[in-house]
Structure I
Amino acid sequence: MSIVVDTPVVNDSVIVEAEGAIGTMTLNRPDALNAFNRELMEDIIAATRWFNDRPEVKVVVVRGSGSSFCAGFDLQYFSSLASPEAVRDVVALGRPLADAVARMRATTIASVHGHCVGGGVVLAAACDFRYASADALFHLPETALGIPLAWGGIPWLVREMGPLRAAEFVLLCERLSAQRVESLGLLNAVLGSKDQLDEHVSRIADTLAQRSRLVLETTKQQIHAAREELAANHYSFCDAHILHSAFTDEESSECRSSYLAALAKR
């Protein structure tokens, strides 16, 4: 985790910055479209702790470097050489990652551009505010890959979109525009360009930073508690184990091979 304020660089998969009441957490694997690997996932969790230790930071913007927000789980984990047990262990980090972001003391703003895929959708959903540029493309390919959506993603989507829309998003695996995702209730707003997105998110962060720390934190806790009442994630601890089963299920494996072959052709 690369930290820009008064702390030495640890590694480069997440860049953490703070200036006054506003912080930024930037996913920094641009060559892989910020796809999740173990290092990135562990660094995001570490970044949430870093911000939690700094009560002067009231607002944190979560964004991706390069051309995309986050392309989901790194496809190297879906190769025929990947061990189901190793994949399960990495996937198991997803739920604590989403929980760590959702329960950050600071108010969080997801700033989404380019690809927002799989776990990237869950990461954005775990933030308190969500904005996207018009070029953002949202996609949940998991069921086409022959695996279930993990990381507590189902409860998150049911809470935000309702069960019917969540079922469509998860099971049809269609690529959705930012405008469509906004209409489903997963985004606060869509901005025209990346520059307009950055400007808008900066303005929202400045506005939130003017609120008292007490009001921000208690309001966030109240909203989080109300969300949990809508659709709890008590069973999300099973997600990684269900995925492990999908890696050993013959029909699921055939789906995964077909999806990856089609992806390679594209």
Structure II
Amino acid sequence: MIKAAFFDIDWTLYDHASHQYISSGIEAIKKLKKQGVKCFICTARPYNSMKLFGIFDLGIHWDGYICSAGAIAHVGRKCVRKLLMDKADVYAICHKAESMGYTVEIVCPQSRFLIAPPNQYVDGYHYVYQYQLPRVHRYHGEDATGLLLFSPKESDEEIFSVRPHLDYYRFHECAVDVSGEPHSKGDAIVDVLKELGINKEETISFGDDIQDISMEKETGIFVCMGNGKPEVKEAANYVTDRIEDDGIVHALEHFHLI
């Protein structure tokens, strides 16, 4: 019996081609909840970004969320996971990026902000992810779960060398995720299930991108969307149809969950 389900947002629930949440998937999750299954958001987006993106306005009473690619996890209102960066590392990366003419988004547990006005790399990122521009102000030692560095790939070596012990993940030609230590969505799922007292064999997860592969190890069933990357399909227990072809619905029906 499946007791908990975890859903990625981008290209899993939200179709960036049509710029909308796929209604069939949203309705399927509502049916899943009526079956008594606890449903969680599981995204690389920080909390503020996913909130502004409308994930809490879909008529689904989510049982919690994992965000910032596993740095933060909540079960209901209880925070069960929070990884914060060393402030000296944040200052160092921000200083180096600014000296090269780039900007950085400081990702806090509940908010985010840019340390300098948007540049062409922010614009390039916005084109793909419909990025909601945060406010701009200096970094003054706020708690940060991670950084979003807006810069070109050719700058990576120089910037990364300032703090080589940090974890860097360039997921877009204009943007790099920076964190204090490696972490994943799967790591956060472990903490959520421990809090709930649920075994991983009693769970299912959905995703499409490289960062979603970690969910396969920590959930009983990992479903890759038909529009997912080849590496994710290879890791998945089941590959469903594309997001626009009702992939969420068909997977849940395949496993007799709705």
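Taken together, the values in this text are just the output of simple stated rules run on the coordinates, not laboratory data. As the structure is a computational prediction, the values presented were derived from the model and not from experiment. Cβ atoms are built from the backbone, for glycine too; each structure is taken alone.
Assorted remarks:
- For mean projected area of the Cα convex hull in nm², for residues 41-120 alone computed as 5.7, the structure of I, II it came from: I
- Of the structures I, II, the one that 13, 29, 35, 19, 4, 0 was derived from, the read-out being P(r) over Cα pairs in 10 Å bins from 0, in percent, for residues 153-248 alone: I
- Sorting I, II by distance in nm of label points 7 Å out along Cα→Cβ at positions 33 and 97 from high to low puts II first, with the largest value.
- In this comparison of I, II, the computed figure -14000 for helix-only ellipticity at 222 nm (-39500 (n - 2.57) for each DSSP H run of 4 or more, over all residues; to 500) is attributed to I.
- Rg and Dmax of the Cα atoms in Å, for residues 177-224 alone derived as 13.5, 36 - corresponding label from I, II: I
- Structures I, II were shown, and distance in nm of label points 7 Å out along Cα→Cβ at positions 65 and 185 at 3.7 was computed from I.
- Structures I, II were shown, and relative contact order in percent (Cα under 8 Å, 6 or more apart) at 21 was computed from II.
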